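Right after this note come the structures.
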Structure 1
Amino acid sequence: MLKQLLKRKDISRIMVEADERHGLKRVLGPLDLVSLGIGIIIGAGIFVVTGQAAAQYAGPAISLSFVLSGIGCVFAGLCYAEMASMIPVSGSAYTYAYATLGQFIAWVIGWDLILEYLLASSTVSVGWSGYVASFLKDFGIIIPDIVSRAPLSYDPRTGWAFTGAVINLPAILIVLSAMTLLILGIRESASANSLIVVIKLAVLLIFIGVGFFYINRENWQPFIPPNEGAFGHFGWSGVLRGAGVIFFAYIGFDAVSTAAQETRNPQRNVPIGILGSLLVATVLYIVVALVLTGVVKYPMLNVPDPIAVAVDFMGEELYWLRPLIKIGAIAGLTSVILVLLFGQTRIFYSMALDKMLPGRFAVLHPVYRTPIFTTILTGLAAAFFAGIFPMGILGELVSIGTLFAFVIVCSGVLVLRYTDPELPRPFKVPFFPVIPALGAVVSFLQMAALPMDTWIRLTAWMAIGLVIYFFYSRKRAVG
């Protein structure tokens, strides 16, 4: 049994099977992949999570949290780029783990990625709902709270509570719309995403340019608020916890790697997509965080639409900017939902090809050549979570799942360099073994900084996954 758990899948076999079994279209180029990455990275992190993490954990020093997360992402991103250039298939960290650390770890990371992508799309759709409600309110159209908020809320000090709402209907509708677009095809989805990326980048640059003149430096004092007596509540530990929470915003380059089987020349283009989108996103995150906390005092940013709040603080003369910013946020969050659902379906697809999951998860639509059953199932599940649960709970679970995937990929690069040094590597991580080791360590430290409740939920999710693995997947998996 132990031998099977540790059994690795030969990389040459993975490549042959990918060519023989997949019916996905290779239509994406390097700009498509950079746009895909930016489409998911530039989204909830800037438009939603930045304000909440500043208000709850780091204050104005949330910009330092982005620096820390950005450094960890560069390390992990370089490791993803090496793996993706060696194994250009759609399974992302799941497939990389199967080739380097064995079947059992592959299942663990695959199950973890399901948590990451599924709940991430739900999280972002909650933020989308907040911005849509705010945008419509500017025109006198009020969406009642009873159908635009989660019926459940959670406070670490008091626990779960009912909000009085019934369902978050806008969040459900946007998930179902993204699901429908993904069914129609990757080319159509990528084109829609590219247009949305142009819109939201333009809006963010306008916000930075205008907001710079409205910064009140007193809002940055103290830049690192004093710790309130508990780990993670401001002070340097708050900066570290803030980095762990906003790491949720950096899962874009992970999703880029899931598009490898739909990419022309993936050995070259996937690393470009990963590193290019990561660089653009990190710079924008840091600058926007500084402007946001400079315009608005950080305790006031614990809202679903912090950038909209910042625009309101700039004065009545900028009334024209409010709907523009909200349109950019809505567009930006839409592309994030689209790419997250895309990544989830491709993980399911790869696991089904390896018989880790039932064969229905790998069935392609006869016309659109997209995984139809997987896309519908993922969309319905994400819509359910979006309609019921609050953003904070979902976001923290996504962060810990993302960081866990990074630890596995960085470790996989280390293992594979020693066990299979002769394998062709079109892209190689520089300064080996320092960068892979630092990537794994930094990611784990940010995991450790997350609240204990988040670890408990991750453990419960993994326990469910282990039951499925030992009673179903292990007996059927392709070794």
Structure 2
Amino acid sequence: MTETRAEAAPGGPDTGGEPFGLRRVDLRGRLGSGDGQVSDPRALLPRAPLDVEHATAAVQPVCDEIRHRGDDAVLEATERFDGVRPASLRVPAGALQQALDALTPDVRAALEEAVRRTRRVHAAQRPVDTVVDVVPGGRVVERWIPVRRVGLYVPGGRVAYPSSVVMNVVPAQEAGVEALAVASPPQADGLPHPVVMAACALLGVDEVYAVGGAQAIAMFAYGTESCPRVDVVTGPGNVYVAAAKRLLRSEVGIDSEAGPTEIAVLADDSADPVHTAADLISQAEHDELAACLLVTDSEALADAVDAELTGQVARTRHRDRITAALRGQSAVVLVDDIAAGLVVVDAWAAEHLEVVTRDAEAVAARVRNAGAIFVGRWAPVTLGDYLAGSNHVLPTGGTGRHTSGLSTLSFLKQVHVVTYTEAALRDAAPHIRALAGAEDLFAHNEAVRLRVAPEGPTLDEA
């Protein structure tokens, strides 16, 4: 999930009439390595550009000001970009409790269930320390240590994402992080959205800041009078949040540079076009830069989905935003068979991938690159956004080829603890001497020789 750029009003252009007509990329008979063939289809697949470099130039002075001037610079940036100057950066504890008390019973129950399911999954991710006796007297213990303090970013603007509170906070808690701080943009009253505050209170997080955008990332990375610096920053956001993460990753650990949301649906003729169209629309609703890809070996399904989009988009509240996304960087990709479709979805490495085919579990098991995989007709991406138990903070922009989504592991460090006896060090000494000599590192060998054979010849004397 990513931060919505603007909240469209009900209404907008009617898309009724002729079929919606997603652009089509026909790769039938073209995937291969010969002349005229496509060996890497990425260049042919649409995706919204994320100009982080341009945004970095814009956020650099903001971050520099916050580094040197602290709270005052954060407040000034908040007033400049959000149009409101909070009375204080940190949200009063009373406001958090008031928001929780005002939460409607159905939303509270839904949040509690989302927390329960997400906690079950993320608690199971916590690795155990391992002990390896490498040689007699030589042991390496692999410890997993939580970072001490984290900054969790929850996007805001005109749309509230309490689900992102759950997705950030729960894995940090399950990792055993000592101190958690949440930042979310202020509304007109100078406070984050009340449902976001309520979700924080529900999870026991009492350090919440009314700060959004790049200024929130800089506040976390550098620390200010109100907010001590953190070790890791996580959470989705717009291009300026991504730019600040890139700029400040030498100061603070980050999860990823999340871009606009994405969905790919790998489907054959067994898929329901009504469901497929609805799933594409559900992600297009996030952002006019959202990318939606249907990869199928069934031209009949593609035609049926186009027809469904026409009617469903016309009935949707945010149809301006949805239409922009579907017209902009979305497509149907036609392939010869599902094996070819797997080549395409692995190349695109979607944030969210639905597999809706015959033998969907077997097909999904062959996928290598995706942020999260949703298998079969009863597992839409929307389930993962809220209540599957999985995490919805996922890699975008094709980074799923090498990057994982947010998890308990995101807040843990792996540390090796080495213990050797004198005898075990003596046994290793000849090998260390040989390798130190090969690398011309005299002092490395001396650090061992002086322990086990202080009267013996030095490396240079041998």
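Observations on the model:
- When mean count of other Cβ atoms within 10 Å over residues 232-239 is calculated for each of structures 1, 2, structure 2 comes out greatest.
- If Kirkwood radius over Cα pairs in Å is computed and equals 22.2, the structure in 1, 2: 1
- Distance in nm of label points 7 Å out along Cα→Cβ at positions 32 and 424 - structure with the largest value, from 1, 2: 2
- Structure from which 22, 18, 15 was derived, semi-axes √(5λ) of the Cα gyration tensor in Å, for residues 312-407 alone, options 1, 2: 2
- Structure from which 33 was derived, relative contact order in percent (Cα under 8 Å, 6 or more apart), options 1, 2: 1
- Read-out helix-only ellipticity at 222 nm (-39500 (n - 2.57) for each DSSP H run of 4 or more, over all residues; to 500), computed value -21500, structure in 1, 2: 1
- Which of 1, 2 yields 0.35 [FRET efficiency 1/(1 + (r/R0)^6) of positions 104 and 216 (r between Cβ atoms, R0 = 25 Å, to 0.05), calculated]: 2
Computed from the coordinates by the stated procedures, all read-outs in this text should not be read as laboratory data. Fair warning: this is a prediction, and the values are worked out from it, not measured in the lab. Cβ atoms are built from the backbone, for glycine too; each structure is taken alone.
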